[in-house]
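Once you scroll down, you'll see the structures, which are given as structure tokens.
Bear in mind that the values in this text are calculations on the coordinates, not laboratory data. All values reported here derive from a predicted model rather than from experimental measurement. Cβ atoms are built from the backbone, for glycine too; each structure is taken alone.
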Structure 1
Amino acid sequence: MFFDYFLSFGLFFLSSMALFLLFLFLYAKVTPYDDYEMIFAQNNTAAALGFGGAVVGLCIPLYSALVHSVSYGDFLMWGGVAIGIQLLFAFLLTRLSGRFSVEKHINSGDLSVGVLMAFMSISIGLLNAGSMSY
């Protein structure tokens, strides 16, 4: 019986890690700038904050999907919804132009915009998770 619980844990944990890694890949494709280059090569703290907020913003609804799902398939579906909502938000926010251009400010390393992006992503994640509570 314990072994069955352990297998169930492993399935859900590995699947959530796969969804997490998929999000890391897709997020870098959705943003108009190279997140990994900016963070690891340019030491851009604003980009790191924005990216970190996006990661937390995903994990909140992913956690909600883990807790509230009635089956493995249900979890995968809601995990996909969580990824889709977070990516859509990132796509829209990073496409603003003019003085509200997130891309321009992140490229410039403006910490205030990185912090704002992080908190906006976390806020969307909380709303996303709350909407999954059925």
Structure 2
Amino acid sequence: MPATNVLANLFVTIFNNETRRKNECIVLPTSKICSEVLKTLQKDGYVGDFEHVDDKRGGKLKIKLLAKITKCGAISPRFKVKQDEFQHWEQQYLPSYTRGMLLVTTNQGVMSHHDAVNKGIGGFLIGYVY
């Protein structure tokens, strides 16, 4: 079985189902980081509730979609970003300063780049959504 980028798979599945106007989707396989990313997306109102279903084969995530995502994706390779460098990456991945967020994995967990800037910490870019 080929190695899958679980995170990229999550973003692609969400994006494709949003594009088709579906109201929920199932993502497999899953990982801890997928759940963390979903918590962050949920907190910022991009996705609704989600649940982890353990099927003894890597698990599934059932996600309620809210039709709020225009585009999303994983950022690969995962670039290291210092707290004062987010603006450069915003310009690269987001359509405008007020729309969307970069997802950053930090030593305090996964968060939006807005939270990371407020806390004054850097991390690794793992994705974007708007």
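A few notes on this one:
- Computing distance in nm of label points 7 Å out along Cα→Cβ at positions 17 and 73 across structures 1, 2 gives 2.1 for structure 2.
- Top of 1, 2 by distance in nm of label points 7 Å out along Cα→Cβ at positions 33 and 81, largest first: 1
- Relative contact order in percent (Cα under 8 Å, 6 or more apart) - structure with the largest value, from 1, 2: 1
- With distance in nm of label points 7 Å out along Cα→Cβ at positions 25 and 65 derived as 0.5, matching label from 1, 2: 2
- Source structure (of 1, 2) for log10 I(q)/I(0) by the Debye sum over Cα atoms at q = 0.10 Å⁻¹, computed value -0.35: 1
- For 2.6 (distance in nm of label points 7 Å out along Cα→Cβ at positions 49 and 97, calculated) the corresponding structure among 1, 2: 1
- Value -9500, calculated as helix-only ellipticity at 222 nm (-39500 (n - 2.57) for each DSSP H run of 4 or more, over all residues; to 500), assigned to which of 1, 2: 2
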